[in-house]
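Presented below are the structures under discussion, each in the form of C-alpha cells.
Quick note: the coordinates plus some simple rules give every number you see, no bench work behind them. Values in this document were obtained by computation on a predicted structure and should not be read as measured data. Cβ atoms are built from the backbone, for glycine too; each structure is taken alone.
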Structure 1
Amino acid sequence: MGLATPTALWWLALAVPIVAFYILKVRMRRVPVSTVMFWRQVFDEKRPRSLWQRLRHLLSLLMQLLVLSLLVLALCDPFFRWQKQQARRVVLVVDNSASMRATDISPNRLARAKKEAERFIHGLRQTDQMAVVAAGVQPRVVCGLTAHHRTLREALESIPETDGPTCVPEAVALARRLLADHPNGEIVVLSDGCFPEAAKLARDDDIHWHRIGRRTSNVGITRFQARRSLLDPIGYEILAEVTNCSDEPVEVRLELELDGEVVDVVPIRLEPDRTWSQVFEKTSAEGGRLRAALDRPDALPADNEAWAILPRRQRQKVLLVTDGNLFLQKVFEANVLVDLAVVQELPEDVPNDAIVVFHRKTPRRLPQQRVLVIDPMQSTDAWQLSEALHNPVVAWQDKNSPLMAHVRLDNVLMPEARRLKMNEEGGRVKVLAKSATGDPLYCAVERPSGDLLVLTVNLDRGDLPLRTAFPILVSNALAWFAGTKGELRESLPSGSVTRVELPEPGRSGRTGPLVLVAPDGSVSPLASAAESSGIEETSELLIGPLARCGIWQIAQRSSAASDNESDRSELTPLVQIACNLASRIESDLRVPDDGEKPETALAAGWGGRPIWFYLIASVWLLTGLEWYLYQRRWIS
C-alpha cells in the first residue's frame, strides 16, 4: 500500500492533546451546600485524577485515538499498488447526430444515451480516468481525461441535440488518440449504430458498444432543391425526393408551399426501401421560402420538413435603339420582367440600371453600362468593323457558357454577318460562336463599366428571329446581365460549412455588426462582426457547421441596438440559407442487431470507492458507537 499524501501523518500529533485531556487533574472548588447527600454520588463518578494516577476510561481514550488515526489515514489518501497498475482510461463516445433525436425511446435516443453514460461515470474506480467525446456534426472533445464525476456529468449534459450527420468513426479515431495506447484503455460507444461503418467498428477489440434505440420505421424527405428556370423568366423548378426507410409499404402526402401558400399536393405510395422523386415546374416572380412537408408523423420530425430559398426575379429596364425590327421588339415584350422602351436615337440621359440594346445604330463611343449590340454598322471604341461575311456557318459555339445554354446555331440560316476585330484593351473578350473561317459571330466582353454582348448577324436576312433559339438567346443575355448567382440558392445538408458572399456595401442601410440567426431564433455573433463595424466590399463569410434544419439568416444589428444578444427587434436580414437533413443514412432509424458485443462491465459499485471513503465511513461508525456506549454509561 502507498500513500498519496504522506505529509498528512503530521496530524497524528493531535493525539498528544487528546491524551492530555484524559489525564489532566480535575481541580475541585469548595462551595457551601445544604447537604452532601446528592453530591457524594457525583463525587464518586467524577473522582479527581492526577498525573500519576492510573488512566481511567481507557476504552473511551482508545476510541478517540482510533478516530484520529482513521481521519489522518484518510487525509493521506492511501491506495493499493494494484490499483495504480490496473487503472483504466475510458473514453465515452456519445452520438448526438440527427438519428439520435428519434423518439422511439422516451424522451429520445440521445437522452437515453446520456442516462446510460451517467451509469458508466458512476462506475469509475478511484484511479480511473474518463473523457467524453461528442460524435455529431464534427467530433469534438467535450471533456478531457479526468476522474471528477461532477465535471464529467456536466460535460455530458452540455452535449446538444443536432440535425447533423453521424461522425462516430471519426470520434472513435479521436478517442484512440486520447487513449494514447494506454494498456487499460477502453472506448465505450453510445449510439444507435445507424451508419455503414457500425458493423466494422463493432468488431474492434478496444470498442464496447451500447446500442440505443429500436428498429423503427421512418419516411423522410431526402432531397429538396429549387432553382429558377432557364427558359421561363418567372418559372422555377423544384426537385423533391422522398425515401421509405422501413420494412413495409407506406402512403404519404407531400405538400409544397411558397411563403405559406400551397402550390401542390402529391399523394405518394412507396414500397419498402424505395425512393420517389419528381421535378415540379411552377411560376412566381416574387420568390420566397419554399417548404415541403409530409403528413405522416413518425419518430424523426427533422426529415418530415425541408426548405429551399427561391430568389426573387428583379425587373429589368431595356432601352432598345432601332429604326424598327418587329421580331426584336416582340422578343423583349414577351418577357414579363422587362420594362421596354423603344427609341430611334440614344437619349442623353440614360438610367444607369438600364440595359441598352443597339440594333444596327451604334455610337462611336459605347455608353458605360450594360450594352447588347445586334448587327453593328460602324466601328466603335470596342471593335473595328471590316467587310461583310456572306453565308457564314457556325462551326463552333461555347456549350459551357450560360449565354449559350439550350441554344444551337449550327443549323441557322445566316445570309450575312459582320466581320469584327475586337479591341482587347476594352475588357476581357470571350468568343461564344465562330464561323468556319474563324471569325467571331457572337462575343461577350467583361468591362469594368458594364458588360457588353455583340451579335454580328443580320436579323433582317435569315431565319434566326424565327427560330426558338433567338428568344432563348435573348433570355440568356438578360439573365447574364442581371447576374446568375442569385438564380440558384442551394439548400445545404445539415452539418455543412459554407462560404457566403455578403450584399453590396450600404444595401442594408445599417452599419452594425453581423450576427447569425439559427432556425430556433437564437442569435450568435459572427467572427468578422467583432473586427469591423460594417461590411467590407466583396467580403465573404465562412459559416458553419449548420447543425440544425431550417432557415438560417445572416443579419445586421443596428448600431444603436441594445446589448441584449437575444433581442431580434433591431436585426436586418441580409442572406437566407436553407438547411435540410437530406441524408438517407440519418433517416434510416432501423437499429442493426448484428455485431453487438456484450455490454462492457465498467460498474465498480461500492467496491470502486477510494480507501479514504471507507475510512471516513468507519469514523462515522465509531462516533455512533461511542455515543451509544456513553448513553449506556459504559464509557464517560
Structure 2
Amino acid sequence: MCGISGFIDFNKKTSIEVLEKMNRIMAHRGPDGEGYGIYESDKAKVGLGHRRLSIIDLTAGGNQPQTFGSLHITYNGEIYNYAEIKKVLETKGHVFNSHSDTEVILHAYQEWGSDALKQFIGMFALVIYDEAKQQLFACRDRAGVKPFFYYFKEGLFLFGSELKAIMQHPAFEKKINTDAVAAYLQFGYVPTPHCIFMDTHKLKPGHFLTFNLQSRQYHIQPYWNVYDAYNKPILNISLPDAIEETERILTSAFQYRMVSDVPVGVFLSGGYDSTCVTAILQKHHTDKIKTFTIGVPDAGMNEAPFAKAIAAHLGTDHTEYYCTEKEALDIVPQLPFFYDEPFADSSAIPTTLVSRIAREKVTVALSADAGDEIFAGYNRYDYMVRYGSSIKKVPGFIRKSAAAMMDLIPADKIPVFNKKYLFHSRYEKVKSLLKEPSARNVLMSMTQQMNTKDLTELFKDSIQQMPSYFDSKDLKPDHYSVLSYMMAVDYQTYLLDDILQKVDRAGMSVSLEGREPFLDQRIIEWAAQLPLTYKYNKGSKKFILKEIVHKYIPAAMMDRPKMGFGIPISAWLQNELKPFVELYFDEQFIQKQNIFNNDILQKIKTSFYHGKIERAEKVWYILMFQMWYDKWINNN
C-alpha cells in the first residue's frame, strides 16, 4: 500500500517542487521511498508522484512511477492474482523485468485497456498516463478499499490518495461545500462521490475516469456494480452445498491476502468475522498466524479475553495489548491530520491503537470488515425483518400518535433503560421508524446522527440534501427484498465511507497496510445469490458464516453479544475532552467561522452538560468538524 498524487496542468505552472510537497505530506503512507515523473506536451504538463510502502518485490523493480512504452503509472494497492495474469500475458509475448504487480498492471493495460480491470482481484487506486494518446486513466477498486480524491478547476486537475495532498497545491481553492458539511453531520462522513470542498470529488468504487488532454474533458464510467450480483436469480442450492462452496471461495480470497514479501498478521476481535478469517488461514498454514487484539479496560472496551481464548484454541501467535485510557485520549488531537476530511466514527481511536501494536511485528494486517454487509450481520437487519412488516400494518395515525408521545417523553426520563448504552440514540431511531417505516428510512434513521430538521436549524444558510447511494434504484423489483436492499446500500455507504476510510487512515498513520479479505468481489457475487435464509435464518444473523466458524470453534465459545469498538464518548466529553469542547464551541470561533447558528450550537452543548446525554454524539460530531476546520482552514 502506498500514496499517490499528481496533476494535469493546462496552464503549465506546476513545478516539481509543488509535486514533491503534495507527495511528501503523505510520507506515512509510504516511508520506504518516493518517486516523480514530469511529462510535458504542447497541451499540458502532467505530473505523477508516488510514496512507496514496500510489500511485493522489495527491490528497485517495484519503484514508481514506472514506465512501459508510452505508459506511465503511479499506483496504490495490491493485485493479488498478478502472478496468474502475468502468465497469461507471457503467452501473448509480454516480457517482464521485475516481480512486481505494478509492471503486470502496465502490461495488462496495454493489452486489454480498461477491460484489464475485470481480471484484477485486489484493492487499488491507480493512474496511468498514456503519453502517446495524450490520455490519463484513473480507476478505483470495486468496493473502494483504496481512496482517490480529485479536483478540477480553471485548467488544473489534481488527484491524491488523501485530500491533504491536493490541498498542498498553491492553486487549490479551499472553499467549503456547506451541503457536504451538513451531510457529514448527518452521517459522520461525507458520502461518495462528494467532498468537503467545492470542485473536489471522490472517484466512485468500481469506476474509472479517462481524461483527454486534447479536449480538456474527462469522462467517468462504471466497470462493476454490486447490484449486478443482487439482480441475478437466487440459486437453487442445498445448505450443505452452499456451506461447502462458500468456504471454498472464502479460503481462496483469504489465501490471496497472504501474498506478501513482508510479515502479515490478522486483527482478531473474537467475533465471527475475524475468527472466520483466522480459523481458515490457520487451517491452511503450518506456521502460526500472527494475530493482534487490544483492550482498554478503563474505557469499557475489552474484547481481549475472548480473542485470547479463540487464539489459544486455533493455535495462533497471539499478541494482546492493554492500552490505558490516556493512550486512547492522546489520539484525539491527531485525528484531524490523518482524517483530513471530517470524520466522526470514534472507533478510529481503537483502530489506530491496534494498528500501532500490529506494526511493531508486521507490515500487513488483515481486517475482517464487510462480513456484516455481505452476510446480514447488523442488528438493523434483524429489527427490520422482525418488526418492519408488523409496524407497517399498524395504521398510520396510531404510529404517528405513538411517535408524538415519545417526543413528549425524553429518553433520559425512562427509568432503568436510560442507563443502557446507546439507549438514547436508539430511542430516537424508533421514533423515526414509527413515523415512516420504509426500508430507506430505517437505514437513514439507523445511520444518521442529525435529521433534516436538526440541520436546518443548525446552519446559518440554507442547505440541500446531497444525492447518495441511499437513493439508488438499481435493485430490480423482481429481485427486491428488504434485506437485499439494506445490505446493498450499506455496502455502498456505511462500509465505503465509514469503515473502509477508518481502516485505511488508521493503518496508514503507522505505515501499516490493511487488507480486507471479505471484499474479494467473488464473495459478494456469490453471497448475493444465496437464499436469504442462508444469511438470516429465524433470527440468526450471518447464519452460513456461523455454520462455517462452528467447524473450527465450539458455538459455546462464540455465544456472546456483539461488542465492537465502543468508545465512552459521553464520559470523555464530560471530563477529559471538555476543554476541547469549550475551545471549539466558543462563540467567537463560531461567529468567525460563519457556518453555524451559534444559538443552536450552544443549546446542543448546554443541554448535553445539563443531563441530555443522548446529545453526546451530536457534540462529538460537531467537535470533530471544528477540530478539522481549525487544522486545515485556520492553521494551514
**OP:** Assuming 283 is volume of the Cα convex hull per residue in Å³ as calculated from a single structure, say which of 1, 2 it is.
**Re:** 1
Original post:
When log10 I(q)/I(0) by the Debye sum over Cα atoms at q = 0.10, 0.14, 0.17, 0.18 Å⁻¹, for residues 98-329 alone is calculated, the result is -0.64, -0.95, -1.17, -1.25; to which of the structures 1, 2 does this value belong?
Top reply: 1
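Looking just at Kirkwood radius over Cα pairs in Å, for residues 170-457 alone, which of the labels 1, 2 belongs to the structure with the highest value? Can you show the working numbers first?
Values: 1: 24.6; 2: 23.1.
Of structures 1, 2, the maximum of Kirkwood radius over Cα pairs in Å, for residues 170-457 alone occurs in 1.
Looking at distance in nm of label points 7 Å out along Cα→Cβ at positions 210 and 586, point out which structure of 1, 2 has the largest value. Before the final figure, lay out each step's value.
Working: 1: 2.4; 2: 5.3.
Biggest value here belongs to 2.
Work out which structure the value -6000 belongs to, where helix-only ellipticity at 222 nm (-39500 (n - 2.57) for each DSSP H run of 4 or more, over all residues; to 500) was derived from one of 1, 2. Numbers along the way, then the final one.
Details: 1: -6000; 2: -11000.
Matching structure: 1.
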